[in-house]
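Right after this note come the structures.
Just so you know, all these numbers are worked out from the coordinates, no wet-lab data involved. Computed from a predicted model, the values in this text were never measured in an experiment. Cβ atoms are built from the backbone, for glycine too; each structure is taken alone.
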Structure I
Amino acid sequence: MKMNYKKSLFITLLSVSVLGATTTTHVFAEQNDKTGVSAPAKPAVQAPQNNTNKVAATATPATQNVTITLDKYIVGRSLRITGTYDGTNAVYMRSEINGQKGALVTSKELATGKISYYVGNLKSTDKAEIVLFDKEYHEIGRQSVSFTEPVKTTIKLDNYIIGRSTSITGTYEGGQATYVRAEVNGQKKTLVPAKELASGKINYYIGKLAKTDKVDIVLYDKNYQELGSQQVTFTEPVKTVITLDKYVVGTSSTISGTYNGTNAVYMQAVVNGKKEALVQSKGLATGKISYYVGKLNTGDKAEIILFDKNYQEIGRQQVEIDGPAQVSMKLDDYTIGRSTNVTGTYTGTDAKYIQAEVNGQKKALVQSKELASGKINYYVGNLKSGDKVNIVLYNKDYQEIGRQQVTLVEPVPIKFTLDNYVLGDSNSITGTYNGTNAVYMQAEVNGKKGALVKSKELASGKINYYVGELKATDKAEIILFDQNYQELGRQQVNIVKPTQVKVSLNNYEIGKSTTITGTYDGTNAVSMQAIVNGQAKDLQTSKELASGKISYSLAGLKQTDNVELVLYSKGHQEIGRQVVPFSVNQVFYFNGVHLDNESSDTRVTLTAKNQHVVIQEVLPAGDTAQVHPGFGSEFYFSIAIKNPQGQWITHLNWSGDYWSGHVVNGSYDVPNGSTVQISHREASTRFNTNDNSALKNKAGITYTYKMEDNRLVLVGVSQDYLA
């Protein structure tokens, strides 16, 4: 059906972006003669000079189809007309301000019953309406906008305490702030959103301010409109006076006291520089301090620090620690069913009295001489699993200086370490066990029980039971019993033939020693004999051999001798042999050209003893002299040392024109098997030793020595200078 139109209007379709929201603006076109409402038509482009879209005047007012509820427009703050309508069929909307029609826009929010239309800043005298249209551009409702003046925002800020505060805090009333910022000396700081603003609280971090700064806090609503501002008041910090009770060592466990205020919310202890937990306490609101720190000792440094609700420090005070110094104890485990005493040690010597507390019951207070040497030994009798036992120490004034809980353990099976029973040599079962509570012992040989004997050595973990002569086929056991004749453990004896023992001999000092001494890992040697350069010396006996000690009389040995010591069992069977190591102080003198003003021509010495060599220049301190100017830059004497693998330990050369003085050139470990090579241009007259018969018994230029059995032995002489 063909429609007649009286006139047509140009339309412009354009998109308008207001505060990030995009809406589409439409213009009505081709007004229908009958309805007076524009019908859709193809858009025509309109000249850019006119952005206001107008709907042709309707012939009759439109029917009100929906009810519109608008939010009040706050003068000076609002920029949009917002609200709702009881429907979902609106597609377009526009404003009419003082009779002037605004742009026709579409919005997705209309489909959900929401209205939001940007109008900018309006005055309270303006007459404004919102008009809604359906998809056919029919008006379906309109509503006038109500204006209201903004509610005054009252801001109340806490004083900013110079040197303590780092944030501006406070509260506000009126309006609904979403953002906050500070202005410092006219400079705007960061605008930040804060969840606390929704509950009327202000908290803005500003850092450290000076008392000469001018600071304002400014609040903004969700549309970034300023709600109000307030200048910050600065105050000097009020000194907090803290009065702490004395902390009494051994009694106190809490730092307690008072302070002249009620604004502290948190507190913290610092002990020897270590910060403890930050805790909140209701008692602080009444000026009371109580902080658990546990055990402190004299010498500890402790202080308490108070903080306000913003975690700003408001005061600190050191704690006075009084009372006797506490000691720490290290107690041995108490073995249930075996132990009867609590034993251990403590860090000190000033304890005079000791007492046990068993399940809260105090036992006898006793004085013990062992306490003066740091040892603890207290008789408690038989304890049970589950008992709670503490050992308490007191000083001479009966003040407690330490307490320690005793650890109760179940008994561990006894471990025996028995010596081999050596056929032909042994007649007793000997050894040790890992305990001290055995009182009796007994041997069983081939099932036959021997005598039950008591031995004091058992208290020190030692076993020694006489069984006489056993055979290789015998089966022998040793059994240990406690004071109550309860068997603690048993162990079979290993019966063996005589074996070689390891002999460890001390250095024999040439020119001084008259005895070869040492030890061996056994007790079955009965006699011993020295062999010197292949010749057997006296066969000697010694009671010390039974305890593993060696002492053989032999004087007058020379450093060139080769000596061995041989041990024999009671059957005169050799059970061990060892070369005797020598300790001899060997000194080599390196002389230079004669010096009239010195008592000696020696420039350098090499001293060797016990596999160690020291090389040093020995002119008097402060004196220097050339070694031998006549040899110029040519090497005059040299020392070269190599280890057993042929690697250099040191290699030193002295030229004739070298200025020697008073200095240690080097100190070296030279193990057995190392070589020492000495060269001297004038060795025949200007190189000597403290024992030429052993160390320079041949003429030459270069002497080679080998470290053998802790001493240098001459092994070669050369007529050439070997640098």
Structure II
Amino acid sequence: MNPFPAGFAARALLAALGAAAVLTAQASLAAPAAPAAVSGATAGAGPAAPGRPVVIIGIPGLRWTDISQRATPALWRLAEHGSVGSLVVSAVRTYTCPADAWLTLNAGARAMAPRPAPHACAPLPAVIQAPGSRAATVPALSGRAGIEAYNRQFSYGPEWGLLATAAGPGGCVAAAGPGAALAVASRPGDVADYAGRTGGAIRSAEKECGLLVADLGALPAAGGARQAAVRAADRAAGGIIAAAPRGAIVMAAGLGDGSAPHLRAVIVSGPGFGPGLLRAASTRQPGLVLATDLTPSVLQWRGQGADLGPGVIGSPLRSAGRGPLAAAVAMLTGQDTAVQVNRSTLAPYFLSYGLGLAAVFGLIALVLRGDTAARRRRAAYRVAAMLGGAIPAGSFLGGLTPWPTAAHPALLLYGTGLAAAVVIAAAALAGPWRRDPVGGPGFIGAVTVAVIGADVITGSHLQLATPFGLSALTAGRYYGIGNDAIGTYAIGGLLAAAWAGATAARRTGRRGRAVAAAGAVALVTVVVAAWPGFGAKVGGTIAMVPGFLVLLGGLAGIRITPRRGAVIAVSGIVLIAVLAVLNYLVPATGASDIGAFVGHVLHGGAAAILRRKITTNVSSLTENWATPIIPLVVIVTGLMLAWPERLRLRMAAAAMAAQPVLRPLLTAIWLVGVLGWLANDSGVTVTSAALPLALPMVVAIVTGIGLGPAAAADISDLGPGARTAPATDRAG
């Protein structure tokens, strides 16, 4: 009897269609509405002497494509003598209004103003100033219906009026323009020294205040009006720069988005910030800094940054070397191109991926139907599954090319990624492990772990703006392993560990060798993901460690009792707790949000962080029409694994009997998906992101199992009450 009848095609097709729906959800969830906070170290000596005057020039909407030697000579000169970077302005929402950016600068934490619509900005709050007075007030900031009260729902804990404290006791703080007033206002909304935009800013600069903030107005979306506004802003900026006090640190930044989210231009010039690229511990990426990094930087430059509140999550800016300015600007422009490609193509990419996989399985079922084509059908399923499972690793390898600066960046990224996936799949199908049902999937899993792990150890550069990687626009994470990659990484580690364990067991016949081989893979996978200086992944580690313990227990023949299950369930939490305390006490382990959370527990702010993450997790269930399918897939899969015989899943039961490592492997994969959903703020995104590797690899393993004549004959005899032999409990 054919062990893989034509009915398998229907199951495979349904699985692929389920993957398509889940991948649609994944594409939508890739840009969360409330991004998780990125923490960085705020301690340490700054590059400039304390107490220097600081001038901040805000030009909302400014991008590097606006700046050139001819169009903006003042800003170009500032950049030639200073350090440049891409500014992520995303605050509470990815699309950031100018008011949101000014408020974030005010409080050192993410904040936003009320909006008339999700992608529409209200005018900047009015600034009230009595005739003949330099003092002013922003009434909208305080009050029961004010901006301060509005932001309590987001639980980011802004320290209102923090920027103004940079002047020091009795120091002078001047604001020019309504956005600047919003930035330097105190908690009640008071502004000590306020003037109009351009002329007032120059007069304020001439007063040599310790802190001057100038709002030169938001740039129009495009066209001739934008070019004229850019030139006018450059002239105004030139006047302010010329009037700045000697030895001042001058920062020009695109504080806020225009018509769409973009990375914005930021320039810092002055002592400690000569020609270079800006860096910050919050991103660990060259040239990429956050809006939340600006306030702690100003406080440090002014000598006021020794004891920041728990809501301050940014890191002081640093300057690193660079080549010619033109090359640096081209690189920074490429960074924005990369995030725009990611933003515009991510949903079509995952939809095409899921529907394409379903179409391939359906075509195989249609063309190779019938018992006579069973062997070829099984081989075709296996080839398609291998290619589908290799795509995540291939997509990361596509980042090795200089695609952001290419003429057709999306074509180069996705084309190179597909080519890499074909090579990986070919190696999985043709290597010496090709006759082992777990060999090919294990090889793909090992490649996936190696690619992501090596990238994480070397700075996570391949993950930026790639489909399964990190999005710079959401301000969620810029180093380590992101929520979209952790599921794929964990599943890859489990596949590689199962392959290593099964191979060792087959060659030596000893369970101890199998556990040791699989354990070595598990150890490396977990350390890379959990270590603060590498992956710095909290939720992923909490999910991964129990999964690996379940797999190792299966290889060792140990039954999972309730007591052991409880220990396994908390094992990841224990490991993360140990690493968090170590990271907090030993900064040399790498600045990360793992250790920063310990600081929040000790000094306040942890409760707000947990509330925000729980809220984001729950909201992931209602992002779009497809997200409710993910929990359903998890529940149904769990029932299938628990009772394959009772549910008349004869093929699954026979496959688990023929390949002993399959049941603990599938259980571990399921457990990682569930715990990844519960332990990460992105919720079901983690589970859905794991499916593009998990589903094809399960298909590849099942189609690769060569059942003997006796086993094949017994498939039809498996009834609802039939059970495979339980694992031996060696632990007693």
The value 2, 9, 9, 8, 8, 9, 10, 9, 8, 7, 6, 6, 5, 2, 1, 0 for P(r) over Cα pairs in 10 Å bins from 0, in percent, derived from one of I, II, belongs to structure I
Working back from 0 (helix-only ellipticity at 222 nm (-39500 (n - 2.57) for each DSSP H run of 4 or more, over all residues; to 500), computed), options I, II, answer is structure I
If you rank structures I, II by relative contact order in percent (Cα under 8 Å, 6 or more apart), the highest one is II
Note: semi-axes √(5λ) of the Cα gyration tensor in Å, for residues 176-391 alone at 59, 19, 14, derived from one of structures I, II, originates from structure I
When mean count of other Cβ atoms within 10 Å over residues 72-79 is calculated for structures I, II, the one with the largest value is II
When I, II are compared on mean count of other Cβ atoms within 10 Å over residues 88-95, the highest value belongs to II
Ranked by mean count of other Cβ atoms within 10 Å over residues 648-655, the structure on top of I, II with the greatest value is II
